[in-house]
Structure 1
């Protein structure tokens with residue numbers, strides 16, 4: 001193992017939650033060290049324009065906003081480093097965290113803000129059109145598709161929520177469902193079926209997306225049962241994935257309680273996990289809202305909780 005380093009507050013993750021925690025922890029003189037993870041800036045760096053974060057009346061790109069937050073945290077003394085947490089030992093009061101399989105950090109408190117990764121179908125064209133018509137967040141990007149035709153992939157509550165949200169903005173919404181039924185709650189299903197401009201396409205899979213300078217359409221395959229398959233094209237400007245998120249919590253699961261999906265469980269309305277001195281913020285503990293602003297708010301809570309915890313163990 002590499003050299004041991006002692007820190008008061010270690011923050012893992014560099015999205016709005018991690019950077020906000022770093023701003024608050026720095027201002028509380030906790031001298032936080034933040035490790036960015038593989039995706040510096042987190043999920044927001046895959047978003048083009050952010051128009052719903054208060055204080056940016058003209059909008060801002062995801063990359064620019066994350067850079068702003070990084071610079072702001074560094075201004076107060078946060079030590080931001082590129083690196084990936086590969087192992088943890090939370091069995092003692094001093095937490096041991098291994099970075100890149102080599103360096104060990106001893107931390108009095110740890111804030112986990114590693115986020116969640118949106119699930120994609122794995123199509124080549126999804127990668128090609130990311131930020132050019134392909135999105136994993138209707139609340140973030142729906143506004144850009146006003147009066148246009150879009151498709152949502154998925155059959156659960158999230159997919160139905162996103163479809164009804166988009167139906168309020170868009171001309172037409174195709175809901176592409178692999179099975180012949182919706183997994184969503186009865187109330188959500190009713191809402192979808194009552195919304196006139198949503199067309200539910202059961203037993204359809206997406207084969208590929210196409211378009212010149214962005215998404216212009218999708219090629220779907222309909223499962224006809226014994227009659228085989230039928231291929232068809234739909235014209236769309238936006239393609240929204242709503243097949244879930246994978247929380248980046250695997251490395252912590254030996255010690256930290258998660259729900260069945262892998263989201264970290266926090267106590268009451270705080271950021272406290274089941275391990276004293278370990279806190280969680282952002283999408284890693286929030287399967288419900290998943291917005292930049294809610295992540296930033298929970299990063300603030302985690303830093304305040306960490307500061308109070310450190311005072312209590314002195």
Structure 2
């Protein structure tokens with residue numbers, strides 16, 4: 001039984017993929033264009049895998065909605081999210097990555113080459129596949145939430161908490177993630193309001209004890225955010241009591257969402273092993289998924305750290321894993 005179809009259909013002279021009717025064959029396909037996807041592309045291109053990368057719905061990923069990034073190595077003065085992602089994109093292009101606009105809308109990972117449908121039309125047949133589709137933070141859906149995105153509204157305390165040093169902030173949520181965010185911010189901020197819609201936290205007991213023992217954290221029970229207010233940036237939140245309907249304002253400069261993330265793995269879940277939320281499972285210490293030749297990196301397989309630098313590191317791992325796997329098979 002042939003486990004791997006040889007890559008004889010590449011035009012070596014032109015150094016580009018070959019098209020067969022409606023299907024295009026490539027050696028290495030990367031889906032996603034955040035730090036993980038672009039880093040995977042840099043390494044894959046330098047390994048002469050001729051990677052083709054599809055950027056997805058949000059080219060550059062979640063960082064394109066972030067203003068200042070101060071914790072990515074190599075930028076001592078900090079950098080904006082869009083500039084950082086543009087720099088990574090330019091580096092991937094420099095080494096020959098074929099970067100394209102398009103959204104992966106379906107997949108067939110039942111046999112090799114793997115088939116990915118782009119924009120419900122074009123099919124890419126890939127000898128190896130790197131999934132770097134990321135995860136999407138869950139938001140409340142408030143119009144004011146969108147207006148202040150990157151100007152006081154954030155879904156990552158570790159990323160943006162430093163900008164609110166000595167200020168007052170609100171964290172929305174009641175699970176372990178919300179408590180972790182609140183605890184982290186309590187070490188930086190003057191006051192942290194933990195706003196929860198119920199009258200008890202969903203977090204583990206030990207996490208609840210830590211929250212209750214932190215002097216500068218105040219829990220506001222049975223309230224939901226009604227509106228975020230401010231001028232150029234956030235300066236307050238209107239909260240509504242779920243039991244009485246009464247409203248009150250708290251003065252804060254930061255508004256942190258901690259109500260969960262949704263990994264962008266839907267089109268792959270039929271074939272790949274995932275956890276109960278949908279994060280793609282990888283063999284510890286590698287990017288290898290439950291299917292040989294398919295690799296996952298970045299937030300789509302990372303429910304814990306969700307940092308640009310860890311995503312970039314996992315993109316490097318995925319490209320090296322893919323190159324070694326292709327060498328063994330081809």
Structure 3
């Protein structure tokens with residue numbers, strides 16, 4: 001009897017041992033099952049809005065196991081807008097008013113973060129302009145009548161007691177390219193230009209001076225906590241909600257990319273050239289300090305974004321889709 005009990009005990013222990021090993025193997029197998037692969041597209045617009053992303057485009061940092069980001073450089077706002085309308089791109093750097101317009105059309109993209117706080121300047125050649133009132137009675141060359149940059153310039157003039165329709169002459173040039181050419185040739189005495197055209201013109205005509213900084217004037221009028229929220233990073237809403245871990249990692253890397261570009265202007269300029277962003281390396285390096293690149297989460301930037309969009313709404317409702325976006329416009333973890 002004792003022998004039978006001993007045999008039963010040994011057999012029981014053996015069975016338990018086998019079961020334990022099987023469970024351990026199952027647990028290990030479950031741990032080694034790879035995560036489902038996630039691939040998504042990130043688009044940047046060729047030009048200064050791409051500089052914030054340049055380090056990520058080059059280094060392509062890890063965003064998690066089986067996660068792959070494809071970085072695309074779009075040549076024009078129209079081509080990028082078309083891809084956003086069809087939802088084939090998960091993230092993109094675009095003008096903030098363009099983001100609002102898409103959202104108000106029912107295209108489900110949210111602001112994930114802010115990146116560029118204004119790139120607009122007034123240049124002069126042989127004309128002494130020390131303040132906004134000095135523009136009275138002058139001809140000022142600019143571009144894109146009714147566009148966001150034109151609205152902001154008119155807004156700043158008005159806030160300084162200068163009527164943009166009566167106190168000066170705004171001459172609208174076909175494009176910033178042509179504006180820059182006129183300024184370089186000395187045929188434009190006062191011109192409103194964005195970077196990198198500012199750096200291009202200054203490097204090619206030593207008589208051209210930077211007279212007015214539109215970003216500083218915006219902040220002077222509205223306060224340091226409400227800077228000029230010109231360009232942002234947007235994300236497709238369903239992608240953000242389905243992949244919060246990827247979003248956290250991506251935004252961390254994006255903030256690092258912006259910080260790196262600000263601290264390494266020459267190297268960033270070389271990467272801009274390498275990835276065909278449309279700006280010569282030396283011009284990009286000179287322009288970066290005036291691009292006002294700074295990462296800020298969408299929630300922290302909400303007041304600045306709303307102020308900018310309100311100005312556009314007051315002057316040109318169509319530029320943002322006719323209304324201020326609601327709270328869901330701002331991505332929140």
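What follows is calculated from the coordinates using simple rules that are stated; it is not laboratory data. As the structure is a prediction and not an experimental result, all values here were calculated from the model. Cβ atoms are built from the backbone, for glycine too; each structure is taken alone.
Given a computed value of 2.6 for distance in nm of label points 7 Å out along Cα→Cβ at positions 218 and 306, which structure among 1, 2, 3 does it belong to?
Numbers: 1: 3.9; 2: 2.6; 3: 1.8.
Label of the originating structure: 2.
With mean count of other Cβ atoms within 10 Å over residues 122-129 computed per structure, which member of 1, 2, 3 shows the largest figure?
Greatest value across 1, 2, 3: structure 2.
Identify the structure, out of 1, 2, 3, from whose coordinates FRET efficiency 1/(1 + (r/R0)^6) of positions 82 and 194 (r between Cβ atoms, R0 = 25 Å, to 0.05) was calculated to give 0.00. Please list the in-between numbers first.
Working: 1: 0.00; 2: 0.20; 3: 0.65.
Comparing all candidates, it corresponds to 1.
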